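Some structures to go through are shown next.
No value in this document is a laboratory result; all are computed from the given coordinates. Keep in mind the model is a prediction, meaning the values are calculated, not measured.
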Structure 1
Amino acid sequence: MANHGTREELIEVGLKQIHSAGYTATGINQILDLADVPKGSFYHHFPSKDAFAKEILDHYNFAEQQRWESFLGDTKVSPLKRLRKYFKEMIAIYGRRGRSAGCLLGNMTLEIAEHNPELRGVLRKSFDRWQNAIAKTIREAIEQHELPKTANADELAAVLVNAWEGAQVRTKVEQSDKPLELFLDVTFNVLLKG
């Protein structure tokens, strides 16, 4: 019988492999080989590859939520400075020189959301939680008069998430962080300039 450590190992290995190679290109046997566990261990914990992918997304989302709470929750720093610091950190992690191959949410959305309703729902909820965290920080910026009262926090947060994901795609095509740097520049020197 497989233990809890095996389950976590499969999730960690699966996250790395799907993040770097993609969902479709990653097979269960490949995960089992990389994790060095027998096939029965996989099916003991996950009834299907989609169920496995959901667990991977949950694991990824938990880590990302910890990151945004760490940066966006630091009330000693003004809201817009927190937001800028957060996106700089995201560039350091998910940019070309970062340790990850772009945003897993964006990668999986491009690859499977159109054809997989179950995972599309998980991805939608993931984007919504992230967008809500950004909107909360923008509302704080409005309350602290960093942005005008007429600013719509929810719409601005949606634009930021969408622009970030678009910049991630362009970064892959251009093999450069310039799209991410442009995102940062336009966001804080134009869009969110008080």
Structure 2
Amino acid sequence: MTNKISTEEFYDNFALKYDDIAKARSNLKFHNEAVKIFHQYNHHQGTILDIGCGTGFISELLEGNFEYTGIDISAKMLDYAAKRGYKTIHKQIEKALPEIDSQSYDFVLSLSSLLFLEDAKTAMEHIYRIACQAILITLDEMTEEYIKSSIIQSYDHSKIVIENAIEDYFIVGWTSSNQGVDIRTRVAYIQQKN
């Protein structure tokens, strides 16, 4: 079993390289899926809550007039997101979500961030509560072998029940920089009923 480090420490150390890795290898394919879905459903403006926002890289890809707020555990990642115009919340996801008002954001994105939460079901309940128009989440299929050998704690929530999804499919979402394996990612898009 690998000795685990905190998620915050891992991403603080990864912050400087994150954008370069995402761009150079097109490693984070789930970003491309988010862009495709936003275009497909004609989303070009509004407020976005970006859960586990990292450096705010998605804002470089989405076309339109969006106001971004990002939640992340890594202060160094949030420094980059702030430079991209994000309002930032430096907290653990499970502590930040309950403090956010109901229907306070048009869109809620959670791209490969719920794998770090033990209780993704409660996070999903908050996501449904917070979003006015639509939700886009990705859930990574983490194998037992990956979880055991990963240097940060992660969980497989890829089979969680997602209510009212109009898109729900798997892609190869990203490649682990530590283990060099492709990670299957479930992409789900939900339009909220107003």
Structure 3
Amino acid sequence: MQVSEIFYSVQGEGSHQGRAAAFVRFFGCDLDCDFCDEPLHRSTQTQMSEGEILAAIEPWPSRLVVLTGGEPSLEDRNHLITILQQAGFEVAVETNGYSFENIQTANWITYSPKDWAQIHFDAPFSELKLVVQATDDPAQITQILTQSPAPVFLQPMSLAGDPAASKANVTFCLAQIKSHPDLRLSLGLQRFLGFH
């Protein structure tokens, strides 16, 4: 498997925010989002076996591992997920929804679709994370909320070099959540607090 990096940190987003976790970042993505803040998945890759991935994360005390990218569902990760689970890990996957079949054995799936008109509401996700900017349509967010079978998180788009726009995105998300209390806030603490 092509891996960009493996590291130990604290989950900064979604339902598992604040939990220590091992992170496995896979190389490659089917999208090219201009707001992506993780360039390593495009530039750095190391070929690793499933056993090598397990060996890299086993020494850390947390039993939560997050498979991320890039896009982890570009390849079938189910065998890796099973190996990690058999070793006592709870496996969470962060995906844009490229292929739910390739990650279907995960304990937790964070689905972050980039095309809101093509959301797969029937997919087996645990939470829906929308990366939001102030120019987004509040009515579309409300419609997604009513259709989603799982909790919906709004994550303000963080724009490097444009703090005013980033702040406007936060303000917009807060207003949506105040109007629709079933929405939840996901800040991406790693960006705001500056940790990896």
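When you work out percent of Cα pairs over 20 Å apart for each of the structures 1, 2, 3, which one comes out largest?
When percent of Cα pairs over 20 Å apart is computed for each of 1, 2, 3, structure 1 gives the biggest number.
State the single structure among 1, 2, 3 that was used to calculate helix-only ellipticity at 222 nm (-39500 (n - 2.57) for each DSSP H run of 4 or more, over all residues; to 500), giving -23000. Mind dumping the intermediate values first?
Values: 1: -23000; 2: -9500; 3: -7500.
Answer for the origin of the read-out: 1.
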